[in-house]
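Heads up, there are several structures right after this.
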Structure P
Amino acid sequence: MNLKELEDKKILLFGKSRAFSMDEFASQLKFHRISLVTEFEEDVSLVVEGRMMTPYEQNAGDALYKERSGSVEFVSIDILEKELSKHIDANTLLMSLKLSRNKERLKSFIQNAMIDDELFFKLLKMYTWSGEDFFENDDNRDVSAAIIGRFYKNIERNHNVQYATSGFMHLISQTSNQELIETIARLEPLVKVSSDANANILCAISSHVDTPKSVLTLFIKRADPRVNRVIAMRDDCDEEMQQGLYDSKDENVLEALSWSKNLAKSVVYKILEIDLYAKNMAKNINLDDELFTLFAEKYPLETAKNSSLSLYMQQRLMDLKLQNVNISLASNTFIDAGVAMKLLHEDSSEIANEIYKNSATPPQALEEAYKESSNHLSLSCNVSTPPHILLALAQSGNGEVLKALAQNPATPVEVLYQLQLDARFARAVKENPAFGRYIQQENIGWEV
């Protein structure tokens, strides 16, 4: 369809417009110098089938189609409105809306699914929420529903989500559209958080991998501890953002910073004096030689749990010959295989138990461990235990071993099926994520 070809011509509409209000539909036609009539005339160039056609209009349209389909074009309202939407003069429209302050007209455009996203975002920035929440009045409800309905995937399968604050949560979890994320983040109801539901939306944005830094920086300046705590634990929270979070002096935010793997040294030294924060950093921060020396000296037990320990650092910790440090090191899933084997020679049942639970332990060591029944409980917990050993362990009469198998995601599914028949282990099987995934794939359900 070409709107230029319809200039100075007439169109006949049966029924009503869909994406535009009737007034706006007429206004758009007038802008393109197209006349709208309600009865057929000989000079009508286009017949449009709209929504909500009366029986009379339906019959008249069918008769007209049989009589004139060879000489007059017939289209649905969607085709015409889509073409009108493509040719909206955005600058003129925005200026007109700004000058007129016509909220109803603005809302009707926001609700128009035919306009492109670029214009939609510009219109949304013009909307005023009147200091009320997303669904606190009719206008806000309509606009909120338009946002969710436009971007929510498979909205036709869950249309009620348009009318609940949780719809924004679901929408954020679905999208990778940074402009959408930023637009939602700056909406008036989220500026002054008045409910837990809105705080949850902000936290969802704060944890989203595609949230722009500009939004995260804005949130940090707003200084909401619930939100800043989430930002503090992001892997991409850089030194500038960390400094802004530190300046808040909020204890919950500082504690969250202490869990960061990528905490800047400038911040490390500022919070080092707090014992809790220091222990958290020892366990989690990405270590270099300077940081390892700093933490291993005072917090070797926590440092031994750190996933970034190099082989040299593991050997240094083992050289301390401290039982509790060696047990901690033995439980580290990033332990070097050679270090693990050396720890086994310490002749400690506690260390051996941790080694045999550890998924980093070499398979041959697990095979050897199976020969001793005292190792069976640890092996039944280990996701790296070879399947044939897990099958053999399933024959055990030991309740602790069987419960560990029921919880182990690596346990063969045929064993889990058998264990769920035992009331002692049924719930553990149902809560086993691997079994849940298998059930979903096979489309089998259960009663919980």
Structure Q
Amino acid sequence: MRITVIGCGYVGLVTGTCLAELGHHITCVDTNAARIEALKKSVSPIYEPGLEELLETNINAGRIHFTTNVAEAMQGASAVFLAVGTPQSEDGSANLTYLNAAAAEVARNAKGFLTIITKSTVPVGTGDALEALVARENPGVEFAVISNPEFLREGAAIQDFMQPDRVVIGLENDRARSVMTAIYAPMGDIPLLFTRRRNSELIKYAANAFLAMKVAFINEMADLCEAVNGDVAEVAQGMGLDPRIGNRFLQAGPGYGGSCFPKDTAALAASASKAGSPMQLVEATIASNEARKANVATKVAEALGGSLVGKRIAILGLAFKAGTDDMREAPALSIIPALEARGAKIAAFDPKAFEQARPLLTETEFSKDVQSALHGADAALILTEWPEFRTLGPSDFKSTMRQPLVFDFRHTFSVESFAAAGVSLYSVGRGHDEDEQERPDVLPFPSLESEVKAKLAKSKLKIHSA
């Protein structure tokens, strides 16, 4: 099948490349001429494991092409994927300017029956609006507008596309159903969920908002664990063994970031408010996550005596998660400026995100490797869970830093081994033994046990001891 993909950003490029790998003939379009020229040479504008290799394979096989010309790209195409950006507006809602412009151009070049598939993340009702837009632009064209949201994890996007746990397809046209079935047929027996278009649009936002809530919840549990001398890792493990909850997205850290959770929670909250049905849990999740990132600088300052003036702080990890160079809404973009505002000097290292981070952190010193970042530092913060950081030991910090104080926001290291080596390690969500000495042996409810026994004695309930 001949398919056009509009937009060569993260979603569009992964979608187009994987569809080509399935055997379809793909033409990808982008307004960025420099990006298109680089892609023709198999150079990806983003870092995603395995993407450049897959891209080169399909370019050499003649299954994927790149252009800036929409009319050229749509020749002979029976389906068009819209995968352009829907950035966050000032009021939190999704900005659909690029999507509407792309849909209008597609409409003007449409011939025959065309299936227009929205891959971009959009608010509920967008498909209806696009349908009206296309009809205005080209009154005589036969078409269907489909919602087919992406569920790609950065760092594992190819696997997620090729081996999905579900493919959600929202449509109002039976003719388009056969087109969508044919697109995904080469993937074999995968779960295709056909639903109404509005439901499909809601599913995407609902899924991301729910996962963001899990992250915010476990981060608040981490704060509680620190206050009462608990261990959030063990709490999360105990929660995750419950199949109703599961263990994914229960890793405490410095707050969520990336291209999806911050934007999608804000857009869902804005859409719900506009519809007169505000989502208080989602709004609380957003507030909790922002507070989480803001609290990091305060925590570091308290550990260093209250002032960060003149202190050198090493930041290990800038991307919002390992396996990507994506800096969109990365916690580092909030944490580093907050530290710098308090007078700290920052030395940062990330294995992949340098080029994306430099223009966003203009006051920050970028180090060529971990040891350069740690040299002479008063504190070190682990913000991204890159596997190479796990190879570091207490001696790597002790021998290089001015004072070995490590803030581990990703549960990278063992508190016990670092303590034994004389390195102070703050591990997110773990209480400290010295706190336990300050607590009474008995919880401050001395009359509770006797009160309960008295009530049980008056009741008819029989208690059997093991």
Structure R
Amino acid sequence: MFAYKGELAMPKKKTALTIEERLQQALVPAEEQPYEVPENWVWVRLGEVNKYVSKSVNPISEPDKIFELYSVPSMADDYPEIIAGSDIGSSKQSVCKEDVLLCKINPRINRVWKVSQFTDNELIASSEWIIIRNNHINANYLMYCFQSKYFREFMLSNVSGVGGSLMRAQPKYVQTYPIPLPPLSEQQRIVESIEELFAKLDEAKERLQEVADSFAVRKAAILHNAFTGELTKQWRRENGVSYESWEEKKGEDFFEYVTSGSRGWAKYYSDKGSIFIRMGNLNHGTIELDFSDIQYVELPDQVEGQRSKLQKNDILISITADVGMIALVREDMDAYINQHVALARPKNDLYAEFLAWYFVSDDGLQQMQNKQRGATKIGLGLQDIRSIILKIPILPEQHEIVRLIDDLLARERAAQQAAEQALASIDLMKKSILARAFRGELGTNKASEASALELLKQVLAEN
């Protein structure tokens, strides 16, 4: 069969869209708009106002050249990497100052960054960023908009991959997402309002964080004062007791029994039976057992491990690896310890809780850590526990010390918890501010200003 050799059909020349047609393409229909915005705002599709044209850069081809690299990890420091081409392992994207970077990796993490240009070096960005550029739209406005709740929900609506770092936002869908566009002067007012409110919240957050973070310092001070006699100075005056009544003793004087668990417990593991205390059930900074992860054992009647059966008021101490974690056995229980935990049983004339708190204190912990030994395996021996030195007051003062420790630490915990709750509420307030900002609810909008439609026409008129 012969092919027809007549005139070839010429492809039709693509007719350029009019500005009105481009407007219709850019504007989001009312039924697809996420929510209502002021009348002089418009909803537009992101891709229609994104003027970024992809340009690849291969830094390896210029090994001696220094680049300003906007990588995803460097966002955590809010400062790009200043790095030689020879140290960059893959092609990057060319970017400009004021470009807004929207991270594709795991969009559950709210990562939005603006290119700031800190140096005179060429600006490049990781391929894991979706780059948004428009000289007629305030870059900070876009950055905050992309951080807002409504936009983050869109970012999660079309993803590829399964979970975590394997999850990716898909640029082709991101370009279709709607953004609210106010007049340019309103964009600036919104940014200024957000930054003013955020600055006040950040100042409050800094103070609250100091309260939350200083809990350990305040606890250490309370315990130091407790075991140097400072905490009960007033009590001694009121009760006619002298500090000279405090006696220096060794562990062998105030412990009647010190042992550690046996080896080979694994063969007795069970889904029921006696509780088996391991290092994971102890912690620093507390004397309470952690029962969040419990192992059980079923022991035969005649087995060597029976000697480590716990009794009320036993003090438990971690003696390998992370030395010096403490727990007080507050009641009789059917429980045993493994070989990484020591059991120190106080004599009857001593208050177990007083001793337990001493071991938690910096003074007690320091003694234990100074005694730990082992060339390849750090450890604390049973004799080390027996040789620990402590000044001990009379029993009534021991009780008063523990009462004051409990009372003061309860207050400090309450202050810490209140600070942590307030910190969480600050993050919620920031989200609320962003939500209101992009609904036109910050009180900055001026209805008399020309519609953002005029701005959009200006944007679309440029190729």
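Nothing in this text is a laboratory measurement; each read-out follows from the coordinates by a stated rule. What you see is a predicted model; the values in this text were computed from it and never measured.
Thinking of P, Q, R, which structure, once relative contact order in percent (Cα under 8 Å, 6 or more apart) is computed, gives back 11? That value comes from structure Q. Given a value of -16000 for helix-only ellipticity at 222 nm (-39500 (n - 2.57) for each DSSP H run of 4 or more, over all residues; to 500), calculated from one of P, Q, R, which structure does it belong to? Computed on structure P.
Of structures P, Q, R, the largest value of percent of Cα pairs over 21 Å apart, for residues 39-190 alone belongs to P.
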